[in-house]
Structure P
Amino acid sequence: MIRTLPCSPLYKTGYRLYITLFYIFLIMPLITICVLAFNDSNFISLPWNGFSLDWFFANTEERIGLFKDEDLMLSVWTSLKTGFFVALFSTIVGTIAALLFEEEQFRLKGLLYFLALAPLVIPGVVLGISILLSSTYAGMFMEEKFGLSFEFLGPSFWLVVIGQFSFGATYVMLLVGARLKKFDRVLEEAALSLRATRLEVIWLITIPFLKPAIIGAFVVAFLISFSNFNTTIFLVGSDPTLPVDLYSRIKFSSTPVLNAVSFMIVAFITFAAMISYVMNRKNI
């Protein structure tokens, strides 16, 4: 919609109606879940029976709140740890990859870039199965040939980190690369002409310019890791992440504690997104 052009009242009404319905479609399910997290009911849906914090703090035979459920809190902690390491490794490797791909042409650059994007187009289920089979075969080979046993080659915490890192680094590479395209190479050339080393130029000039994108990419990688299910389900060990734990619970029974978990996830993601927005706004 171009505001400088004249528009009929019907067009303006239709435009505003479309925008309103679009955001209602996106936000209403989240609002419903958040509201039902405080519903004084043993069922996960309506009707509304009054305000209650039982599904957060209760510890009775009938109701166990989110913060009193040790297994659920353990899965939350596992997801937080996983997300941190995935975001950390992805940010480091993805940033380096973005810097390399923005350099001058080198041999097989197009093929390597295509391979870097492959985890985004491969279904998560296929990616999870392939990583599991590859790591299991590698673990069996190392044990049979050299008598060495590596726990991370079987379903475990670190295998989940490796599996999620395989596509998290790609997201970081794309986000940082988009910011890097706006970088003025004259600044680097000026620093090099003043006898700065290539490493000094990257650390003192390029990285500060990329700082907003790096911070945003770290947050994105963390959130993608925290909510990932289709790849993680094949790689998880004895300590499940939160999405896997919720899936296993809802298969057999569902209580409003799931609404409480959803409320905390929405609040956490909103808070993280606000931090990322504020930090990027200050540094742009």
Structure Q
Amino acid sequence: MEKNLGFTSKEIEVSIDKLSIESILNVTYSQPPILGYSSSPLKMDILRPRSDEKYPAVVFVTGGGFLASNKGSYIQQRLAIAEAGYVVASIEYRVAPASVFPSALEDVKAAIRFLRANSEKYNIDKSKIAVMGDSAGGYLSAFAGLTNGNRKFDKDDNLQENSDVQAVVDIYGVSDLTKGDEALDKLGNSPQALWINGCPTFTNLNYNESKRFLEASPISYIDKNKSIPPFLIMHGDADTTVSPEQTRILHEALIKVGVDSTRYIVKDADHAGIRWVQPKIVQIIIEFLDRVLKC
């Protein structure tokens, strides 16, 4: 309702439709060794509702082809999810060629444990944490969910907390490094090869050890785990960077073992293109998170 109060002023009524969001930048969540440095800080940016209420948390794992981890990406989607009533923590993690598998997975799990250990400080319901990512971040998010209950990749701090997640959002992530285009050039300088084998300057790994590609494929862990959380999987049918086949085989393997998995194919969407910031996409993600974490 609007009232005219004279020549220069008007009175309006404003309904409360959105939460107020606070941004907390550059929170150190882990300090693993990198390139000979014994303690290299990894940071996260947190968006949280300004409220004393406890909210579910979403750990966002950015993409970057295993070569970069810019925690400032995906800001529109992260803000929308925070406004829907979630604490959203976007993390940086170790990348190739200076670090190799499973370092980044260990970092994702360290971030989850950090949020649980600091749940009171950040108003988090520690029993409800999701992990979400795109591209390499989708791969790492799927990996984190598929290794629920597996302590092999839990390293360093806050080990009194577990790194299990209650939901996974995998956006055009690789699932099987032994198949398709992602299997090419294992001995060269492709991002996947650098992620698995590293660079000779930094590592002494065996470049012919194909077993590592199997061990570094999230899909390999489906049969080894009985506490897999619900999955939301999304992929564009115009993606020429990661084949939609990668998420199809993951989705079908999850369904086969009885996991709650939903997969969307987004028409005309390419890899990290503009369609992924549209409200319809974000709403699908929020509805999935609400169903799993707020039921």
If you rank structures P, Q by mean count of other Cβ atoms within 10 Å over residues 13-20, the highest one is P
Computing mean count of other Cβ atoms within 10 Å over residues 21-28 for each of P, Q, the value 13.5 comes from structure Q
From the coordinates of one of P, Q, Cα extents along the principal axes in Å, for residues 29-124 alone came out at 42, 26, 16; that one is structure Q
One of P, Q was used to calculate distance in nm of label points 7 Å out along Cα→Cβ at positions 221 and 261, yielding 2.6; that structure is P
Matching 1, 5, 9, 11, 12, 12, 12, 11, 10, 7, 5, 3, 1, 1, 0, 0 (P(r) over Cα pairs in 5 Å bins from 0, in percent, computed) against labels P, Q points to structure P
From the coordinates of one of P, Q, helix-only ellipticity at 222 nm (-39500 (n - 2.57) for each DSSP H run of 4 or more, over all residues; to 500) came out at -23500; that one is structure P
Note: relative contact order in percent (Cα under 8 Å, 6 or more apart) at 16, derived from one of structures P, Q, originates from structure Q
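Throughout, read-outs are computed from the coordinates displayed, never taken from laboratory work. Everything numeric here is computed off the predicted structure, so don't read it as measured data. Cβ atoms are built from the backbone, for glycine too; each structure is taken alone.
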